[in-house]
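Alright, structures below, take your time with them.
Values quoted throughout were computed directly from the atomic coordinates according to the rules given, and no laboratory measurement underlies them. The structure presented is a predicted model; accordingly, all values stated were derived computationally and were not measured. Cβ atoms are built from the backbone, for glycine too; each structure is taken alone.
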Structure I
Amino acid sequence: MEDPKGAVTALILNTLAFTVCFACWMLNGVLVTFLVENQLSHWTDAQIGWLIGIPVLSGSLLRLPVGLLTDKYGGKWVYATVMLVSAIPMYLLSYANTYMEFLWCSLGFGIAGTSFAVGIAYTSVWFSRKHQGTALGIFGAGNAGAALTSMGAPWLLGWLTEGGQNLEAWRQLPKLYAAALIIMTVLFALLAIPKKVDDSHITSFSQRLAPLRHMRVWRFGLYYFLVFGGFVALAQWLIPYYVSVYTMPLATAGLLASIFSLPSGCVRALGGYMSDHFGARRVMYWVLGSCLVCCALLIVPRMDIRSPGKAVLAKRGGIVVAASEAQIVVGDVTYPVRVRPVSDGQHLDAEQDLLVWPAMSAYQEPVVVPGQQVKKKQLLARGTTHIYFQANVWVFTVLLFVVGIMMGIGKAAVYKHIPDYFPKEVGVVGGIVGVLGGLGGFFCPIIFGYLLEWTGLWTTCWMFFTLLSALCLWWMHAVIQRAHYDSTPALRGRMEQIDPHHTAIVNR
């Protein structure tokens, strides 16, 4: 790479710091589930959703001002300040007892989430345009911090509490996370090299915010609301999901949740490489299409339903001559009866069997006896339709793995656009896109909590993501199609090229 000296050092430090910050940012998904599961706290589903989402709120809303500060003062000291400030409420969390104390401390350590806005600007300033996608993808692999918390925090809680014998020892966990932030702050302050974008052309605050008037920025924000906000929300929501739906221990739930979050973070570097070589829009087509299909498949909940089915009615009146499981005879008319399958009702005892598709059986049971007088249209055999869907945990996890991979690739593809279109405003544009993405991480768990309370169905979260994926895919395709129609024939097929003068293509 033809990049300035120190670029590799900056990238390594950025990625490590982002990993630590992201691990801290995701703490509540594990900690809140632990406290509720062990009856140390008694919160409703909606309150749990708020506690999971509140750190994401502060980390999201502050991304724009932090991004502006990074553009103006550079990433080194802004990054160090973010980590140092986040460590204080993280430490205070260990002394929280009431719901409001948890809420305020969570709001405070959520500042760690602004590290993304700093890292995007501080990373992109070190690399040339042709390598920025890959570099930002590597930096974004710090999302794997969510997996570190999903896998490591349950283990740490088990160790600290001596296997549940001393539950109050959970308070040591926030202190360990605060210590990690302090250590990373010191390393960053000692090793990072100061560097910032040349913003001498910007003379006012309004000029710094000028890129936000482009609709493209808000469209990128919607994509990021799905691929990043959805990732953040699921990285925490999946732990109570596995515990409640599949009755798993917290440690097992965290391990399975990491199958979603760990690859999603690590594959982000691949997403940056793909965006550099194949174009971000082409990558986004695959990302949005895959999320749409997989989330739609995840909508169907676990079920064991017995519903009235097709019955047997008398064609005319008469005396019942015979009634068995296979047939009913009324006068001289024989009515075949569908026999109940031998395997029916055994599904619930066969969780170890892998059932990918719903199992359905239909049968009829006689309700009359020999010698009984029946009238025309009278019920002879009651019909029952039995539908069973296992929602096998391994099939569920594989689909979730695909969604995680696609979200990881999508995060890099979205941010590939920013230094291309706005090379001198990466901080502010990356900040607002990060705000919208982070708001997805905040609102989604809350939405999930209320949907769960209203419907009683855990799979309503997949309904939400299916609709959101469809909206993003439709908007992106509509913009590209309109650009094709508006442009000259010579420009068709060049959708990935950037016009520095913001022509009709790039202003969409």
Structure II
Amino acid sequence: MRALERGLKLVVVDPRKTELAARADIWLPLRPGTNVPLANGIAHVIIREGLYNREFIEQHTENFEAYAQYILAEWPLERVERITGIRREYIEQIARLYARAERALIFWGLGVTEHRSGSNAVMALADLALLCGHIGRPGTGAMPLRGQNNVQGACDMGGLPYVLPGYQKLDDPLTRKKFEEIWGRPLPEAPGLTETMMYQEALAGRFKALYVVGYDVAMTHGNLNKVHRALEELELLVVHDIFWPKTADFAHVVFPVACLFEKDGTTDNGERRVQRIRKLVDPPEGVLTDWQIIAEISKRLGYEMSYQTVEDIFEEMRRLMPTFQGLTYARLEEKGLCWPVPDENHAGTELMFTDGFPRPGGKASFALPKYWVPEEEPTYDYPFVLITGRRLYHYNCGSMTRRVPGLMEWLPEELVEINPKDARKLKIRERDKIKVITRRGEVIARAHITNRVNPGTIFMDFHFLEPLTNLLTSPGIDVKVHTPEYKVAAARIELVD
């Protein structure tokens, strides 16, 4: 908001008129799920009009010729306009604005990634930054706005099925040797499963146990009927949480754990800044922290984790992760440091890619982003597109924010946003009870008639236990990384008598 006051040009791409979209210079209400065509259409204009940064491309990238040929041949503006619903003059205006800017940033949220083409949409946006050289300089870049606190830190620590802590490759012999020497155990040969595949394998009887820490999968994952069936098939489900989550209803063991203000440690934000967390109050008697519980279970399974403090764990991280080697608790006393920090004399890396990219030859490679249509599109029986997302007044599964009286005053219940034209057609009035139905199930909530959504679309959040919105979401998943397609589901509405 402060940047807007100083003259920043803001473009918001969103099917729904969010608070930020209302303040944007340009708001593009594209059809849900068409992010890849729009980004490729913008690239088409930049290439066609010669607005790209030739010097940057020659020095720092490869595969540009194949990319340019693909974009010009496959993504003419007539096709982009037809798929996205955005008129070509707006696409041209944004392309010129972005390409001619001295500095430009691209941010995206879950509205980009939670589609069948989600990972390809990320590549398409990264391509735009490369195309114009808007990377490796202050005020430039292409980056995700993380969906939850310390998502970055979880990924840094190896919370992904195909890498080790520090994004080190599982199949690298030297990396494997280092981890096996420090941990004293052989590493798995193959990558693990993505979360969505875990549920698939559980239903097939091949995945037996799940350990869930601070995550209410039974409420917030997509296509929940399938997830609930998978959880019921497990032989062991262990849950850690500060409140009783819905997932605990399926669990065999539930551990109450210390909350953020009852423990020490570190957190890592979206700019890779590692910061200290300091305990402010003691947890309730008998309640342990996550790492203490995990270490105790490990000990009883026969592997001694001899940590005495969280700093002991941090020191092991430094030994294992080259990007963290220069980090110490003493150096994190002030505002923290951005990794990579290769040694204790290094000041941290607040700006990435200034000297090239972490690939052979140091050059970034243009991707050729493909487009997959959403798993479901509107039909006669299901004429609406259901979009799910978050609202300003609640956070994720709502387990914390629904306990705050002030926030519950602002938004005490789930609302289904519906456009006035659709409401008139269906004879729905403000706060009427309506039933939202998809091929997976149905829920009941009150209507909120608003121009924030376009005709033919409805919007719901997933912050409330009743209704359980994610029972409705699509069975579609991202073709590469299996993220559920939360943002597009074919639905119909019925007025509840």
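The table for this structure:
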read-out: At a computed -8500 (helix-only ellipticity at 222 nm (-39500 (n - 2.57) for each DSSP H run of 4 or more, over all residues; to 500)), which of I, II; value: II
read-out: Origin of the derived value 16.5 (mean count of other Cβ atoms within 10 Å over residues 66-73; candidates I, II); value: II
read-out: Identity of the structure behind 24 (criterion: relative contact order in percent (Cα under 8 Å, 6 or more apart), calculated), options I, II; value: I
read-out: Answer label among I, II for the case where P(r) over Cα pairs in 10 Å bins from 0, in percent, for residues 186-481 alone, calculated from the coordinates, equals 5, 18, 25, 26, 18, 6, 1; value: II
